[in-house]
Structure 1
Amino acid sequence: MSKQTNLRLYEFHKSLYEKALQEASSHAPYDAPSVIKYSKEFYNSLPKTYKRTDLNTILKRLHDSDILLFGDFHTHRQTQKGLIRILEAYGKIDPERQMVLAMEMFRATDQESINAYLREQISEDELLKQCDYDEHWGFPWENYRLVVEFARENSIQIIGINTDMAGKDRLPKRDRFAAHILGDVIQGYPECLCACLIGEYHLADNHLPVYLDQEIRSVRILTNIDEFYFTRANYEEYASTEYINLKPNMYCILNSPPWIKWQSYSMWEEMKSAQEDYDPSILYTEEAFDIDYQIVSIMGHLTEFLDISLKESDLSNFHSYCELTSKDFTQLRNDRQVSNYTKSLMEARLAIDGIFYIPETRFALLEKQTLNSIAELAGQILFCILHPPSKDMTLKEAFTHRVIMISAGILASKTLNPRRKSPDIHQFESDLKRMHRKKLSEGDRIYREALRYTIKLYYRLLLGRSRIDLSIINRDMRSSGIYSLMIGQLLGMETYQSIMNPKKAHINFSDLFQFSNQDISITKVYRSLIRFLFQT
């Protein structure tokens, strides 16, 4: 990738960050002065210099520690996923050592309910009700379900460490209380690693850590701190995860651009303010987010970055639907505007992929309401605006259109979040090797066959042959859907990786979309993209 293109991407992310931070700052909490003071103390405690490290170094440090203090950004799911990945990795190198999980989202008085849930004596809904989750915490439950389920599946005890009044108590009081509980946990489980998930502001030098017994050996891990993301020595590198050493026993994980965490906070605040008499269960599923607004906003960012000129009416002329009912699917199946090819794919692909766009009617279907999936959907919609499908498309043309549409979605999501993990040829080859000579279900056999076809196509593309094998397309729609998805993912990642390759400076982010901004057939769009990626 040329330095000019690289700099454009860096400046694009800086612009997204500044806009997201400004929007998030407009949502001042009721205790804003104390939170602002605490946040300033947190940021002032961070070092100005740091060095890169790796996961193994952090895991070795955990082996010699009593407690992991993991900084939580409550609305950003990558934070909670980051903790799970650390604990999974630690469990592999030290499988004999048990773990205990202390969580700020639960009060100490919730312990009986937590224990009952872990013993499967009460349901998830009953747990949330007994803990009065909305009143005392209220951040999206979907984020924390990941952690709670990880603990239950791995027989890890969960301990509540918050005060009775939780968020309504002053922050120093909550620090002292949490430190007391954590001390008791370490005494009660002396051989275990105690992992504590708590708001990042609590982890300043003079906050929670200063209240812990000095004999307790602790490691602090933060995630996606803004200044570290933008002051890295080499902003040309965008590995899915980076690890940096801030000071002794203190690290930071970078696994997401900081604009996304602030955007997630604004989405959560807007959701709350839009619901005067909101149902707490809506908060848990995030279904109250203004998805249309978010998609339009991201498409606006993309068109600006890609230098594509579109009318505002083009960007907003679609409808999004979340958590569709059987009645909704019946209506879509009976809609004459929707092609049989699209109808045959939508339910299964939505359940698996989390998103599905119906270009004939401009309906955007979502199950996974994350910024990554919204960004991917925005890329698909943008491609279809530039190159709408024809009603007279053959099955092959419809298949090819879906392939390029998926590619555009992958490229859009990687543009907005370079750290997002997406399948590439190496992942496909690894998956196929893992499934070799295993007894598989019918669905897995279809998946394995699609892997073989996709890998075969990739190496044919390297030899200058672009023809897609039609046998799997004509066989059945289930196979066709998986095959089109894989090829789309492959070409989307190949486009992104080509852009990031300094040896291919002639390729830039707008090419995939600009190919479609012409009055040519979808087959020619496909051939132009293949020629550009593999033959130049």
Structure 2
Amino acid sequence: MKLAKSLGSVGGLTLASRILALVRDSLQATFVGAGFASDAFLVAFRLPNMFRALFAEGAFNAAFVPLFNKKVAEGDSAAEGQGLATGIAFARDVLSVLLPVLIAATVVMLIAAWPLTYLLSGGFNDPTPDQFAYAVTLSRITIPYLLLISIVSLLGAILNSLDKFWVNAAAPILLNVAMVAGLVFFHGPDPYATARVQAWAVTAGGALQLGWLMFACRRAGVSLKPRRPRMTDDVRAMLKLIVPAAAGAGAMQFNLVISTALSGKLLDAGSISYIYYADRLNQLPLGLIGIGLGTILLPTISRQLSRKDDAGAMDTQNRGIELALLLTLPATIAFLTVAEPIIRALFQHGAFTAQDTIRCAQSLAAFSLGLPAYVLIKVLTPGFYAREDTRTPVRFAMWSIGINIVLNLALIPTVAHVGPPLATAVSAWVNVAMLYVTLRRRGHFALDRQLTHRLPRFALASLLMGAALFFADTLVAPWTTGAVVTRILGMVALVGAGAIVYGIACLVTGAFRLADLRALLRRRAA
């Protein structure tokens, strides 16, 4: 299956990036802990994270890729071999218009860092003037990353259109390398100094990502030199698509921003950090599966639809959902069953206490309830974007955000730090339901026989794995504290046992067959 092969390439690099991010977060927990300094950095880091998710993983792909592929096809039909040159000319026009806008927006945000920090944090919970000024400083340090990642997103979208998925998937590794290097070699004498180093590392990581993408584009024969901005019809068409695409693709990010602001305002110091660390773990399977699938599905489906292959496009989405649920259902059950030992092994050392572990594990369990939904959104939205419909997903995203706000206000006073992740999970499932029902009503998607046969078997295999992890927890618990090597061995034993049990359960229940595995290996070797 070409989809699985591509996902293996993108997913493997994304997994490497996410594992490195876990190393980064573990070091951050050690040196910064879960207090105001940590909260201030995570608020400053929230805006770059949101832009990365909106543009690098969402809007640029959704708006740019179908139009870029269309220009390539038009160029090839006019003169064989001219398609890429036509597509690059379009990309150059887009860059020439966007670059001055991005520079101006960056300057405005640097000037408006104080109200921006207040908006993202809810003003925190009764900080001192010096503390809030410190948070504003961290925001100003990280804001230039937004300009860098936006250009990276454009270059990455071009490479995705050329089926060079791995190059773009490797870029986030450089951000994590910069941040890990900052923590290991330049951490300060206290949490406040170390958090400042981390803020500088974010912007340095953005510069490294841009350099990598520029180098890769040159190797692919793509050279983009900005020229005088021209608002062509093609650029207008892309801009009309990109705004709703950003809102639609970023519903989860907007929900997290809202959750962060309400947590900062209504909860005690450290709550933003609990939610952040829980979200980082939740992002591991999401990054490996959801973002990889979303990146691959959009150009694949858009090409199939351009060839009038509606049946092929529907099959591609069915296989995407199959892969998504095969991998996310066990992750959900694992986070619900053994969240606490996972948090303890990864973060409970240095400034991160046992009480922090308990609260962070509670947030992770709540987040995990929505994990399949977060991934399914990535699989279903390309069905709209490939047909140049970015408005429908944004309507549903707005409903999702509204539900998230209401649930946050209702749940935070009752379940504190568990409320924001629980609200995010529920709102994500509402979004999935609206996307699926609309695609089905339009005749653009229907579950095929293979998928309906395997869904209940995935669920049963995941529950069997969860039962095994529940009983294994007591055996592994002593290995989740102490020296780094001991904790690594404990995590390897726990994750390895879960994977083995799930694999066997999938074969026994018929969720996955040995013939499927052999076919996949043959295709990967081809």
Item to complete: Identify the structure, out of 1, 2, from whose coordinates Cα extents along the principal axes in Å, for residues 136-239 alone was calculated to give 54, 29, 19.
Response: 2
Worksheet, complete the sentence: Comparing 1, 2 on Kirkwood radius over Cα pairs in Å, the highest sits with 1
Worksheet entry | Parent structure of the calculated result 15.7, given that mean projected area of the Cα convex hull in nm², for residues 160-375 alone is the read-out and 1, 2 the choices | 2
Worksheet entry | Winner on mean count of other Cβ atoms within 10 Å over residues 216-223 once structures 1, 2 are ranked, highest first | 1
Discussion item. Between 1, 2, which one scores greatest on FRET efficiency 1/(1 + (r/R0)^6) of positions 336 and 464 (r between Cβ atoms, R0 = 35 Å, to 0.05)?
Written reply: 2
Fill in: Origin of the derived value 16 (relative contact order in percent (Cα under 8 Å, 6 or more apart); candidates 1, 2)
1
Discussion item. Starting from the value -17500: which structure in 1, 2 was helix-only ellipticity at 222 nm (-39500 (n - 2.57) for each DSSP H run of 4 or more, over all residues; to 500) calculated from?
Written reply: 1
Worksheet item: One of 1, 2 was used to compute distance in nm of label points 7 Å out along Cα→Cβ at positions 16 and 448, and the answer was 3.8. Which one was it?
Response: 1
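Read the figures in this text as sums done on the coordinates, not as results from a lab. Worth saying up front: this structure is predicted, and the values here are computed from it rather than measured. Cβ atoms are built from the backbone, for glycine too; each structure is taken alone.
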